[in-house]
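Engineer: Below, each structure is written out as structure tokens.
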Structure I
Amino acid sequence: MDLGLTQQQEILRTSAREFLDAECPTTLVREAESSDTGHSPELWRKMADLGWLGMGVPEAYGGLGASLSDQAVLHEELGRALAPGPLLASSVLAAQVLALAGSDTQKDGLLPGVVSGQTVLTLARGERLETASNGSGLTLSGESLFVSHAGLADHIICATSPAIGAWPDTTLVLVDCDAEGVFKTPMDSVANHPQYMVEFDDVSLPAEAVLGEIAGGMPALESAMAQATLLQCAQTLGRAEKVLEMVLDYAQSRVPFGRPIGTFQAVQHRCANLKVALDCGRMLTYQAAWKLDSSQPADEEIAMAKAQAGTLSRLATETGHTVFAGISFTVEHDMQLYSSRAKIAEANLGDTEYHLDQLANRMEP
């Protein structure tokens, strides 16, 4: 197993970094943060033109069909640049559910729009989402919290349980955000991250709204969540690497007592610890990507990668704020942009404790 980047991946990393350095400065990140949508339409269009919105979408629907390892390289750079927008929610999580579970008609109708950036999808996984047969189709009711970028979304894929009966598994349904009975309420969040409570008031759905089979949605959902979790780990790597670079630059130039603070052992040890955690996280993330690309079971590797990503997020936040000191706690300083995104990512798709529990459960005899 060679976890080094290929020549094509090196080219992707270099070109993505150059593009994001030019097109996604922290000024744009702050503008998106202060908007209602947490989104930059202009940057979104440019990423679509580069093919990034369809990187994991099958070629048959206009995507690139890239491997997870290739996608991880891109997502490292997206995390490093704090690129705003619903790429993870729409082009990875929801699009993969659709690609795995949807019919040819559903995929033909939506995936090309996802690739072009004209269609935004999101996923609702609320425990109180229920569907019931109504004769000609289904009726959806309930609510889901923390639905990412629902304000931008054209369609929501809902993971539902039966309101009546004993379906043995999750049913996935595709809901038009403009349908009667769909209500979206913004939720307060760190860094104004766009997440919503979405309520479904007896929304009538045709039979064609079901993705796959009734009670057969869990395999597609779990596979898509595994991929999204892994790519979110890659974004954490990018953010942590950027924080380390910022800290090292500052430690060399900050001279408060006649010598750079980087010459003090306490600062050196903090930077060294962050470097070790970063390399450990990268190894776990790309090992899991390699296993998934090789069609091997990777549940343990994904759990370890996400748990390490949470540890890495906390360490990068602590190191950055400690070395930069008081100025980094102001909204004007870029460090707070990185620490707030770290907090959001750590909680999303299972935090460190959740994934450690998952790993521990798999180790039980």
Structure II
Amino acid sequence: MGSHRISALLAVLLCQSQATTQTLDLPPRAVDALSRDAIITLITPLPRDAREDTLFRLVTSGNIPAFLRTLVPITAAAMVNGVERSLTYYVTPEYLAVGPDDRSFLIPMTPLLAQRIADALHCTLPTRKMVNDIYRAAPLKLAPSPIPPSAAMITVPVFAQHDSIVWAQRQPVLGSYPHGTLTGGTKKDVVISNRITTDLKTGVPKPVVIYGWHQLNGSAIQPLYNGHGETYADYSHGIRLVHTAVLLDGAPTTVGAVLQDNFLSTLLSDEGAIARPRYGDAPAGIGTDPDTGDRGSLIERVYPNPFNASTEIRYRLASQDMVTLKVYDMLGRVAATLVDAAVEPGNHEVTFDGSGLASGVYIVRVSTGRSVESGKVILMR
């Protein structure tokens, strides 16, 4: 089948999937998942890298509140080459948190972890313009609550202190603005920006770029800033996820494609095109060809892809591990569970039989105790 036909069909299928609400690609929260206080106790003594590995596992295993899973649409419009263009993207209603609905934990993280989570969930981080647009669209705006600067502001106890401050602000208005309402003003945003790679500060070759924390008058406390390194996070940082799939004048495309376009980028960026809209290296994808497809750390390849009845999924383990391999539809529903067991190291192959499923785009997701990898496959009749 020609590449143009495949691209056209993929566009139709994505458009159909986006006619409904976007959701995060996560399993349900387990009944025995750790509570807020248990999470704080667990991560407080850990060094930064171990803490962030733990947080990654908590998020990707589904230990986040239900109200964060359904994304909120934001529509931006602009004149592009004399034509009015409109773009709709989908964002988490509040900043990323772990734990249950009734008492979750807003957790700051480095851009490296934020990007890692975003990649696993088919998301990106916002730009400065998107942060401004999200704040303006938010029905609930809360006043920022800074904590005096100190050496402890990068530690979990201060993270927890600020989380409690925000929680106390949030409780009195829950009746009018329940969780799941688009909310602004509670954190600074970790953003994607040209300043990840340009206009660098002396001694900071790989920065985190932060912006926002809007006051009630609409002005941001934090201007766009890239003076901290990519391993830095303090209590004021928040992570707002944005789904990569967007609608441009009703047709499907991606945040990355828009940001890298010299003209369309004005819909999402006030910095012009952003050639590299992410932190770190892009993850390996799922190959469409057995010889030339990209190879990831877990998924070796899926072939054939597209497929019309079944396809073979090959994955690789460096050591014995618990493996879960599931296939989801574009609404986040489990279409098939192919592996859920301890697996020996080496190469493994399983068959995904789509004969009983509708044509469409599906997500193959492999998770272990160490990492998660996912990508899209296309079922075509």
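Engineer: Computing Rg/Rh (Cα atoms, Kirkwood Rh), for residues 278-325 alone gives 1.16 for which of I, II?
Structural biologist: Here the read-out was taken from I.
Engineer: Identify the structure, out of I, II, from whose coordinates helix-only ellipticity at 222 nm (-39500 (n - 2.57) for each DSSP H run of 4 or more, over all residues; to 500) was calculated to give -17000.
Structural biologist: Only one of I, II returns -17000 for helix-only ellipticity at 222 nm (-39500 (n - 2.57) for each DSSP H run of 4 or more, over all residues; to 500), namely I.
Engineer: Which of the displayed structures (I, II) returns the greatest value of distance in nm of label points 7 Å out along Cα→Cβ at positions 214 and 270 on calculation?
Structural biologist: I
Engineer: Can you spot which of I, II the value 0.30 was calculated from, given it is FRET efficiency 1/(1 + (r/R0)^6) of positions 62 and 134 (r between Cβ atoms, R0 = 30 Å, to 0.05)?
Structural biologist: I
Engineer: For structures I, II, calculate distance in nm of label points 7 Å out along Cα→Cβ at positions 30 and 94 and state which one comes out highest.
Structural biologist: Evaluating distance in nm of label points 7 Å out along Cα→Cβ at positions 30 and 94 on every structure, the highest lands on I.
Rule-based calculations on the coordinates, nothing more; no lab input. Quick caveat, the model's predicted, so the values are computed rather than measured. Cβ atoms are built from the backbone, for glycine too; each structure is taken alone.
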